[in-house]
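Student: For reference, the structures are reproduced in the following blocks.
A short reminder: the numbers here are calculations on the coordinates, not readings from a lab. This structure is a prediction, so every number in the text was calculated from the model and none was measured. Cβ atoms are built from the backbone, for glycine too; each structure is taken alone.
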Structure 1
Amino acid sequence: MTFLVDSHCHLQSLSYSGKAGTDPAQILGRARSVGVTHFLSISCTTKEFKKDLEIAAPYPDVYLAAGIHPLNLEDDPDWKDEELISCINSSPKVIGLGETGLDYHYAPETRKAQLESFSRQIGIALELKKPLIVHAREAHRDAVALLRSENARDCGGVIHCFTDSVEMARECLDLGFYISFTGIATFKASDNVRQAVRYVPDDRIMVETDCPYLAPVPVRGVENEPAFVRYTLDFLSAFRGVSQEYLAMKTSQNFEKLYGVKLEEPKEPIPECSSWKLEKIWHQPFATAV
């Protein structure tokens with residue numbers, strides 16, 4: 001297994017401005033040229049999902065997930081279970097439920113609504129037997145407590161864009177969840193994230209961009225895109241003391257196991273960093289809030 005998965009991106013949120021190099025085919029092509037061969041594009045509302053489904057349609061290597069993000073509840077406060085279920089059942093490309101979860105950093109005032117929404121989505125994931133894709137920011141205690149009380153172990157899932165403590169990583173691993181890291185691990189101030197990078201075992205780690213957000217060093221400050229997951233992989237492999245190819249293999253195997261898919265083996269192994277042909281792509285500056 002010699003490929004690399006961007007296990008969490010938001011293709012519908014990239015800025016497709018019509019400039020050369022910013023349409024989906026070229027963005028995915030750049031990713032493939034540096035060994036990123038499979039993608040999971042995440043929707044945060046049912047409206048976003050419809051756009052994502054259209055973008056992904058021509059590409060068999062693009063999978064999808066649908067959910068209601070805690071920071072999107074103001075956009076759709078009265079979302080209906082049946083609408084989300086319809087999205088998830090609309091295509092075999094849909095392999096997970098998310099992005100869902102809790103965010104008390106940006107929206108502590110909607111805590112009650114977030115807890116209700118997250119609980120409902122855990123129930124849907126259990127009903128449909130889809131893994132959860134969980135956003136948890138400054139909500140460690142409530143997120144873990146709800147995953148436990150709602151029996152989320154039975155559907156499984158991943159804590160994406162992990163930014164919390166080793167303690168939370170341990171508790172989520174104990175629930176059978178995976179831990180996924182973004183470019184935040186490369187940021188100078190992210191020592192706590194790097195502690196978790198060192199702690200999470202090989203059989204539970206994944207890597208993602210969360211694009212268009214959180215571009216890793218050395219491209220921090222530009223719009224992130226799937227190709228840049230290579231920079232994060234490079235950093236994580238060096239930090240853990242393993243080869244890029246080994247970590248790409250393990251994160252791909254973990255993706256397959258969590259989502260119950262079989263990824264098609266590419267014809268060529270992933271290129272080493274020294275042989276990258278990725279051009280420097282300077283989109284409009286994009287916020288990298290952490």
Structure 2
Amino acid sequence: MFISGFTIARNVVKADYPIREAIYSILPLCDEVIVAVGKSEDSTLEFIKSFNEPKIKIIETIWDDALREGGKVLAIETDKAKQAINPRADWCLYIQADECLDDRTRDNLKIQLEKYQNDSNVEGLLFDYTHFFGSYNYRGDSRNWYRHEIRVVKNWASIHSYKDAQGFRIDGRKLKVKKANATIFHYGWVKNPELQLEKLKQARKLWHSDEFLEKEYENMQVYDFDQVDSLEKYNGHHPEVMKARIAAQNWNFRFDTSKKNMPFKKKLLYKIEKLTGIRIGEYKNYKLL
């Protein structure tokens with residue numbers, strides 16, 4: 001079984017993305033990891049090269065900044081990385097620059113990869129998600145955070161990144177997937193407040209005009225983490241590759257988890273989900289077999 005990892009990177013140094021941790025979280029499973037590095041305003045390319053890891057293969061790309069509708073450029077760049085994967089690959093394991101595979105579930109994932117390797121009815125694998133916010137000690141628990149997403153797909157040319165690279169589709173239809181029995185930790189909202197604002201500005205350039213962004217952030221010096229609707233305390237495991245980054249945290253964040261900054265309807269749906277585990281009206285970017 002041949003497994004290819006793939007990801008995209010652009011200006012990741014400037015906004016302090018945990019791209020190294022993301023790549024190294026999947027590296028033990030992969031025979032290669034393709035990193036599509038977009039032309040950047042910082043030292044992203046040099047940083048990726050400094051990993052000096054034989055399994056990592058870099059391709060250099062140029063992002064089309066005019067493609068701001070729905071973050072479309074992210075899917076285009078993701079497809080570029082996928083297209084560079086070795087034709088021998090059975091599976092393509094995608095990781096975004098602010099995600100890490102939970103190392104405790106790596107063996108479970110390998111079992112699923114082996115189980116469905118030759119099952120043409122299974123087009124991908126579906127991961128559970130844990131989204132951290134503000135610090136490594138809080139996770140989002142409201143409906144604003146997606147609970148599952150596809151991060152492994154078969155190495156078929158017909159499979160493409162979808163919309164803003166959240167998931168994958170074949171000719172616009174949802175993929176047929178099995179559970180990966182594995183978890184992705186999402187750290188995109190855990191940064192020093194100044195860097196969080198920089199990351200947000202950088203990301204939103206993929207959706208909005210420069211004029212909109214200038215007006216939106218003209219009076220903002222740091223990101224206000226208190227804007228979140230609901231969080232719960234987290235005292236659990238983090239991947240080994242994240243330990244040094246977590247130890248280097250240089251800001252404080254505290255949140256009253258009893259606060260629920262949401263309208264009545266969302267509070268009701270939130271309570272139903274907490275009691276039953278069912279998320280009414282949940283968007284599912286996949287077809288679970």
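Student: If log10 I(q)/I(0) by the Debye sum over Cα atoms at q = 0.09, 0.15 Å⁻¹ comes out at -0.38, -1.14 when worked out from the coordinates, which of 1, 2 was used?
Tutor: Of the options listed, only 1 reproduces it.
Student: Please state which of the structures 1, 2 yields -11000 when helix-only ellipticity at 222 nm (-39500 (n - 2.57) for each DSSP H run of 4 or more, over all residues; to 500) is computed from it.
Tutor: 1
Student: Where is distance in nm of label points 7 Å out along Cα→Cβ at positions 48 and 264 largest, in which of 1, 2?
Tutor: 2
Student: When you work out Rg/Rh (Cα atoms, Kirkwood Rh), for residues 128-191 alone for each of the structures 1, 2, which one comes out largest?
Tutor: 2
Student: If FRET efficiency 1/(1 + (r/R0)^6) of positions 88 and 240 (r between Cβ atoms, R0 = 30 Å, to 0.05) is calculated from each of 1, 2, which structure is the one that comes out at 0.35?
Tutor: This value belongs to structure 1.
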